[in-house]
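Peer 1: Take a look at these structures.
Readers should treat all values here as calculations from the given coordinates under stated rules, not as data from a laboratory. This is a predicted model, so every value here is computed, not measured. Cβ atoms are built from the backbone, for glycine too; each structure is taken alone.
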Structure I
Amino acid sequence: MMFASVRAIRIAHHVVADRPTRNGLAGNRLIGDRHAARRRLGWGVCVCLMAMILGPATAAQAESIAVWANQGEDKVAQEETRLLDASEDVRNSVWDGETIRVRAAVNETVAFNLIIEAAAAGLQEVTVGLGPLTGDSGTIDSRPADSKTSLFDYRGRNVECFLVRYLKIQGCSKLAYEHYDERHVPHRLRRPHDADGFARGGWMDRPDHDRSYPDIAVPMELHPRFDIAAHQSQSVWFDVYVSPDHAPGVYRGKVRVTAAGQLNRQVPVELEVIDIRLPDLPSAKTMLVISNEDINQRYVGRPYIDDAPVDVIRRSKAIVDRHFQMAHRHRISLVHEHTPIEMMDAVWKSRLDGSLFTAAQGYEGPGQAVGNNIFAIGTYGAWPWKNAPDPKSAMWRNTDAWAQYLPDRSFATPTETFLYLADESDDDPQVQQWADWVKENPGPGANLPTMATMPLPRAVSQTPSLSLPCSTLAVGITEQWQAAAEHIRTAPGKRFWMYNGFRPASGTMATDDDGVAMRQLAWCQFKFQVDRWFLWSGTYYRDFQGSGQHTRLFSSAKTFGGEATMDPVLGQTGWNYNNGDGVLFYPGTDQVYPDESYDIDGPIASLRMKHWRRGLQDYEYLQMAGQADAAATMRVVQSMIPRALWEVSIDEPADPTYARTDISWSTDPDVWESARDQLIRIILDGRD
């Protein structure tokens, strides 16, 4: 295998540690902490590396710019210039100091992140581009978008380049993780602490306090030239989609970097396409909620458009559909607010029958002609017949109609349709009654699944008629959760979903979480046989549950929680303060804050969405590896996430709300890439 020597060097650098580290875990596991070795390499190696990779560049150029790469989950803050400062060896699983090397299956999107560092003079008029990737089996090429509209025409655009924008982390999230144990905090924001997680120091003692984290992936066509301030870095993200037209083999090309009109770097890129194909219909089922109201407010200037001119309604529909297409390219399924059944054909048919995801609609990528595979009736419990004079009869009548809609349309893609009964309700008897009404329906509506969000053990004991309990947790009583999960897995007509994520049970969608956090969710989904993973929002643009304000999405990391005040330990904080919560799409047009608008009629992706995609693609490898060698695959899974979800048990049964513990998974992206390599070997060896 072409990566064997590079990864052997990486593994040799793994050390056994007895303390939490920036890129690894405490304990006696092999982890990815290479910092001690990096410091020993010192400035001399960095100078040699720069001499190798800069080639004919002048000494002045060498002092003013440094370029290197990673696979994107090591979040390089804008204030960091690791190579220029010689603070560490920047070599990693995709960067050997000279060449970017990545590998992908057919029908997979592989990413890498180029980091450009500026010295004291800064850099002006920087341009970055990736030329064709050419191999014996053909060429992987791409055309840049020639207009703002064509940014969302994905045909022939197998390579996308993004300028990454940053958000300053001015305070720790509180909803994604609690702070009674410092080990619950993401590694780069942890204060010094003892073996039990008791910490000392304040906000300024957190290594990444007030640093700017990368998250907004703006198409490079909107920033064809850009500047980099003195002593700062700039990430440029690349997505490369390997279509079914591309045969296995090695494809080579170069990334060109210019500054002030002069060529500063040509970085070799090697892509190995392996003889594996990922399926078009995702095995890892997902559900991400978007809000038409939030989208409309930003793009057309009003949340409700029922009485708007026809052209506004059509524009709104096209913009929302572009969210579906972008999510589809990331293997993510969307739902939004309740759609009346009489509007289904106009609003949803193309999304469910797969025609929205065809070349005729400008789509190319994974899942061509495959439908969205999920539809929610009454999202967040907003089904409109709830308060009818005769609610039981209304339930029967409406569930009959919905149960007949999809079979009548004969969609080729299996579509999970369900009634969203209630969201985080404490009224278990009411939820049980509604679920009973559906089950007792003498008509076809009896077969319509019902879903509510609540802890799984409570759902099993208090709402036994519920078809789809959907749960979340940070800690739990292991035996109770395990028994409830086994009950659901064996009960006819039952399925089990999880939603969101909380440390230390799982990764989270918080911007300040470790870069592998969203990837880890998909591995949890596989290990615990979760039928679908649900994230509560991707377009939470107005914090109506917290501050009540419209968020300045391109300049504020905080998206959720009460008004922020300064805390000496947490930094900016407030009730349920959270960074990035509910925002995986950034608005391409912003009529609320027009000074931040790009004036494009479609969304801008977050890097966290791309991290989730990495995990969802890993899930496909896990599925295939499990079919080839189930025992070997589970050994890989167990090595990556030894304890997660309800395996993270509580400390005191009398108070089942806390656990003093570290997370169990590595935060080093190279360790995750090594695990992916192991899965690839299992799959290929299984063919012999």
Structure II
Amino acid sequence: NPGDFVVHVNYGIGLFKGIDRISTKKTERDYIKLEYADEEMVFLPIEQVNLIQRYIGNEGRPPTLDRMGGKAWEKRKNKVKKSVEDLADMLIELYSERKEAVGYGFPKDTDWQIEFEAAFPYQETDDQLTCIDEIKMDMEAPSPMDRLVCGDVGYGKTEVAMRAAMKAVIGGRQVAFLAPTTILAEQHYENFVERFERFPVKIEMISRFVPRKKQRDVLEKTIAGGVDILIGTHRILQKDVKYKQLGLLIIDEEQRFGVKDKERLKQLKTNIDSLALSATPIPRTLHMSLLKIRDMSLLKTAPHNRRPIETYIREFDDEVIAEAIRRETDRGGQVFYLHNRVETLEQVQMFLSRVVPEVMVETAHGQMNSSQLEDVMHRFIHGGFQVLIATTIIENGIDIPNVNTIIIDRADNYGISQLYQLRGRVGRSNRASYAYLMYPDQRALSEIAMKRLQVISDLTELGSGFKIAMKDMEIRGAGNLLGRQQSGDIMSVGFDMYVKLLDEAVSERSTEKTEPKAPEVFLDLDYSGFIPDKYITESVEKMEVYKKIASVQNDEELAGINQELEDRYGPLPEEVQNLIAIADIRAMSRKLHVSRIMERAGSIRVEFAFIRVINPDKVARLIVESGGKVTINQKKMNELIIKTETISLAEKAEFLRERLNMLV
């Protein structure tokens, strides 16, 4: 959208102002208009749309615009490049150390394992099955497993962990399950006890909810081998917790542990299998980069019985709030009431006691000490009261299927991804769930705040707003996963550029020798090409289609986009056919590692980035068969000059395609 920040590979962070159509004597084309510092404007031909990406960084804090011709962007890019190279070195070193370490190869699945898996009351998603297979292969291998499983709450991570735990126990080893908070430890404990009920597996928990005497008993049993699965908070990392034969360590939300705990984890993990679970969604692009240096599995499929959350945007209204709370409590459910100002929480509690006097209400906030907070949450989870008024402290991993209504006070103060995450605290079961986004009555909302609330209430999960919210959330996730330093790097160059630099650093260090990566092709051809307003009216849709055309990689995708445009908007006008022809030239150029194609006065110059990937015999044949139309630039030996005269773009594309095809 106009007003969004973007990142240009060469110029840095700018402001997207829109798409302008510019006509010359011979051509008519669309240009992307970008604004840089000191109101300098840059017009970028639409076929170079692949050189810009939406800036995704810190929500709420706009980045500084770069200056055209300034050094700041290159400096920042180089600094981040150095930082990602260090990160890649560190990860690769860790990875190779683990690969060389000798662990324990667990035996293949037994009848017990098959019976345990058959007792799962739901249908597994394809992601779950893939993930379970990957874990089993890791566990059966002689080197220690170190796998990270990412997936939203309720997407089946716990079941995956339980199957791994069962496999370890059958293999004669103990399992330690580490959770970041007492509440989560208790939830996992209850889930494990219920799931393993029919099997002779001894499960125990250590946390501050367990009396001291019982804790001592559990520790003694653990040393003697009388406990198969021990679940707890960082208490289970302390020196006095000893195992008879620990074989698997499962860590929930590893990024939430402190430095000391992480150091202890490192010592523990050297020779045992380790499985980390994270509810932080992580972008696919980052996953692909890290995959070469970290074993990761993604769970991206929602469970089959999930219902969308019904979302209402309302002016603050006592009656609406009272009705929403009563509707939930009348069916035996509970309510989250989100109010993000600690100093006025008590007033909200008094207000709710007035409008719904029959309902029990309590408060929770970050200024309570951890044990007070855990006590409140503990009572809420076990149905001790119906409404919890809380700040955004309502934590991510906690799963309370009985809470199916959330009321968000002053929803206009939150960003899209925050609202999306908060709303996701409900709707964790197969019951209908409701979210009320309240804004102050008799106050005009800013257009941006209204737009944000609208995006959230549009339940179409495929809308671009949803994708943006997911993206923003994933970037935060990426920051959490990689650490604070990396979060700063992501903010300074934008997420897509960060991933690109990380990917390059990892590829350079990869042991598999791959052929050099094709550069982005710089195209400058004379033609008329744009999407006419009467073909696609919406500018956001137009931009999406431009991006799609620019990202075409092969003939199959080209045919696909042709078909899609025809199905959605009707027969392609000539101007759009020209854009498709440009995409065709770009895809062919990638195959041949062409870095630049420029047209000047009836001839086209094709510059190759790597001469070594081109077969010299094929080049010689092309020159001979062209009858003088193709020559090598004597001043620049990696450049071909192709005479085209003045022909239409479609013919030019076909002509170029034929010539370049001879080199493939």
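Peer 1: Match the computed value -13500 of helix-only ellipticity at 222 nm (-39500 (n - 2.57) for each DSSP H run of 4 or more, over all residues; to 500) to one of the structures I, II, and report its label.
Peer 2: II
Peer 1: Given a computed value of 3, 13, 20, 22, 19, 13, 7, 3, 1, 0 for P(r) over Cα pairs in 10 Å bins from 0, in percent, which structure among I, II does it belong to?
Peer 2: II
Peer 1: Compute FRET efficiency 1/(1 + (r/R0)^6) of positions 192 and 392 (r between Cβ atoms, R0 = 35 Å, to 0.05) for each of I, II and report the one that scores greatest.
Peer 2: II
Peer 1: For structures I, II, which has the highest computed value of distance in nm of label points 7 Å out along Cα→Cβ at positions 120 and 136?
Peer 2: I
Peer 1: A value of 3.4 was computed for distance in nm of label points 7 Å out along Cα→Cβ at positions 80 and 632; which of I, II is the source structure?
Peer 2: I
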